[in-house]
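A.B. asks: Next up: the structures, one after another.
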Structure P
Amino acid sequence: MIFHSLGLRNKDQRGFTIIELLVALAITGLITGGVTMAIFQVFAGNARTSNHMTAVRQVQNTGYWISQDAQMAQTVDTGVFSGFPLTLGWTEYGVDGDVHQVVYALVDSQLRRSHSVNSGEPVETLVAQYIDSTGTDCQFAGGKVTLTVMATVGGFPEETSETRVYEVIPRPDPQ
């Protein structure tokens, strides 16, 4: 009689079956997985975009500075390793005739600029970072400076590289 009354009570109770719970858990898992993947894609896309913009900016800085100095240069000396150190020299036209010397050196993925006037104390400037020495080259031939710059930013899987080629014709020597 006790068992009979327990059986009647269980029939009147409302609830979820184990299959309904498993289906609900599976659907919840699918939705959670989809949301997680979407968030991961957004963060990975942001990292890739940020790395790309940094690489572009570093390449543009390098091209800007070397182009400005190479246009003024009357003498150009390239180094043995990838054309660095690159030494540019010129004498200003006019009364003062200041003698400028600019040396670009690629050290540990950083491009540094050293500028001295009339053999005075050089002023050092960090021009760019993340410069890839294997993809960066500077040559002086045929009366023009050809600069190939590669910047690589980030690590796997968001590593991004940017390469640009600049050609600059230095000003002629007035002598």
Structure Q
Amino acid sequence: MLDAQVLVLNFNYEPLNITNARRAIGLVLLGKAETIECNGELVRAARFSLPLPSVVKLAYFVRRPMPELKLSRKSILARDHHTCQYCGRTDGPLTVDHVVPKHRGGDTDWANLVCCCTRCNSRKGHRLPQEAGMLLRHKPRRPRYVPYISLAKFMGAVQDEKWRQYLEPFVDPSLLWHE
């Protein structure tokens, strides 16, 4: 119960972190945060009980430097919703593919990397998608919003119903494509 995840919002409601319930309860009891949403359970102690928080807002504004959006396998898979950008599969092993192969001058950057199933990756090989008779489902690009939490965690957190209303204003609309 105390390992449940809790969304931490800055004083201005910008998402800052995802922490465990134990840490969030500590912030609330010390007056450093207030509970915005509860998950329906109660935490009982000898002298008090309080609702288990799901979302907390800090009682003061925390200034943080703008985070750097890290290019990683996890963030590419999160950006592409763990969906092969050639065939649309979501099951099976996924990897990251260079749309323009490195040996043909392709860069390792947001605009050239896509999520790809191992079958399509083998089929494409060291060719361009057009040469292999394959089409990209979505053009790869760098996300506009840089969350303070990792992109992979942020994209996963948006799926939580209780957190969605706090995260949607910060979601890059191009990352919300659906089939």
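Quick note: the coordinates plus some simple rules give every number you see, no bench work behind them. Computed from a prediction, not measured in an experiment: that's the story for all the values here. Cβ atoms are built from the backbone, for glycine too; each structure is taken alone.
A.B. asks: Which structure, out of P, Q, was mean count of other Cβ atoms within 10 Å over residues 31-38 derived from, given a value of 10.0?
C.D. replies: Label of the source structure: P.
A.B. asks: Determine which structure produced the value 2.1 for distance in nm of label points 7 Å out along Cα→Cβ at positions 135 and 167, calculated from the coordinates; the candidates are P, Q.
C.D. replies: Of the structures listed, the value fits P.
A.B. asks: Further question: As an exercise: mean count of other Cβ atoms within 10 Å over residues 63-70, calculated from one structure in P, Q, equals 18.8. Which structure is it? Provide the component values of the computation, followed by the final result.
C.D. replies: Numbers: P: 18.8; Q: 9.4.
Answer for the origin of the read-out: P.
A.B. asks: Suppose distance in nm of label points 7 Å out along Cα→Cβ at positions 23 and 47 works out to 3.9; of P, Q, which structure was it derived from?
C.D. replies: P
A.B. asks: Still on this model: Determine which structure produced the value 18.4 for Kirkwood radius over Cα pairs in Å, calculated from the coordinates; the candidates are P, Q.
C.D. replies: Structure of origin is Q.
A.B. asks: Quick check on the output: -13500 is helix-only ellipticity at 222 nm (-39500 (n - 2.57) for each DSSP H run of 4 or more, over all residues; to 500), derived from one of P, Q. Which one produced it? Walk me through the intermediate numbers first.
C.D. replies: Details: P: -13500; Q: -5500.
Attributed to the structure labelled P.
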